[in-house]
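Following are the structures in question.
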Structure I
Amino acid sequence: MKTYQNEHVRVLVECNVHLLTQTWVGLPSSENFRDGTLATLALAKRHQIKRWQIDLRQLRLFNPVDLHWFMQHWLPQASQGLTRQPRIAIILTDVNQFGKLGSDLIIRASLAQNSELACRYFVGNDDVYAWLMGSS
């Protein structure tokens, strides 16, 4: 299992099933957000990730400036190096509207670059793995 971690994100890769799990906590600084997302992209490209689980349950919020950077710089890089039909599961708590708002912005921008993207929100872990693996 490949990993990356800073104080606001932990990334795990299950190479055998092309699954990347990203867990965000707290309020990431711009440096931690950008370093974490760039390290995640490098891992995703290297391991040909097809399934992406993003856990935002412990996230307080993303900085709007960082979201703008993500859409302007990270997404174009990702669209050139990632699989065409990824599945992305975003795990939220029902009270984390800031996480959902930021996720919605990213998903809309991602869909504009890749219409084959499959994305779904989950509250808690129930059924996430089965959906990512294509079982439900």
Structure II
Amino acid sequence: MKLIHSYWAYIVLIMLLIAVFNAISGLSKKREFTNKDLRIGLFTLIVSHIQLLIGLGWYFASPYYKVLKANASEVMGESGARLLAVEHPIMMIIAIVLITIGWSKHKKKTEDSAKFKTFAIFYGIALVLILARIPWNQWPAF
């Protein structure tokens, strides 16, 4: 499950990068918000939610959760364990909440530039949070 979670993260990151750059491009070029833009945002939302489900499944079966339950002070005192048991899961949940909020808010916008701006802000912040808390030293290479 950890391997699936790690490789699915590549898909999430690629889609987030595409969505953020597409939104910034659409905003700067004052493009019309088309079905392609909508689908990029929607696919990013879908793959991130799938990643959340995979991640939650892995987390509650992982040794990090078991150690956290058994001895939280020990986990909190060691930065590597704290990253995997606390910081990474919380930050990823916050990032996916931001993606979800961005998706919901963009639907209420009537102007194309407002839709692109909403994606750029919410998806962009989510991308930064995800990049900040990926456990890079344990991430598999292609």
Structure III
Amino acid sequence: MTSATSSWQDPEAIRFMLDDCETWAVVGLSGNPTRTAYAIAAMLQGRGKRVVPIHPSAATVLGEQGYATLADVPFPIDVVDVFRRSEAAGEFADQAVAVGARAVWFQLGVVDEGAFARTTAAGLPMVMDTCPAIEWRGRG
């Protein structure tokens, strides 16, 4: 693991999000149970987190009202969890900063070094290229 990768997966940032953050806006979450975002959102709910679907359809998913954009969410967001391709993910990190989220999580395989630099420079912890399920499993 390179030092850059290590900073993307800072154990304290991961601990903060998993332990201290309750409301997770899941970008890309639709009602399709075959998608990874759906499985991870269900796992987050099972761990006591509130999941907020962010998808253009603004559908209700897993019993939670969806919103078309992060800016449409009428209450505070703790973590913006992004299930998008790397080339499209950065805009959601920028939106997370703009709406006052407390942290940003880019899922396994999602890396945008520029977004990481901007987000952390704005004072938000951010992790990339990992998954909450993997990190919880790693705790034992």
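When log10 I(q)/I(0) by the Debye sum over Cα atoms at q = 0.15, 0.18, 0.21 Å⁻¹ is computed across structures I, II, III, the figure -0.67, -1.02, -1.51 traces back to I. When distance in nm of label points 7 Å out along Cα→Cβ at positions 65 and 105 is computed across structures I, II, III, the figure 2.4 traces back to III.
Just so you know, all these numbers are worked out from the coordinates, no wet-lab data involved. Nothing here was measured: the structure is a model prediction, and the numbers come from that model. Cβ atoms are built from the backbone, for glycine too; each structure is taken alone.
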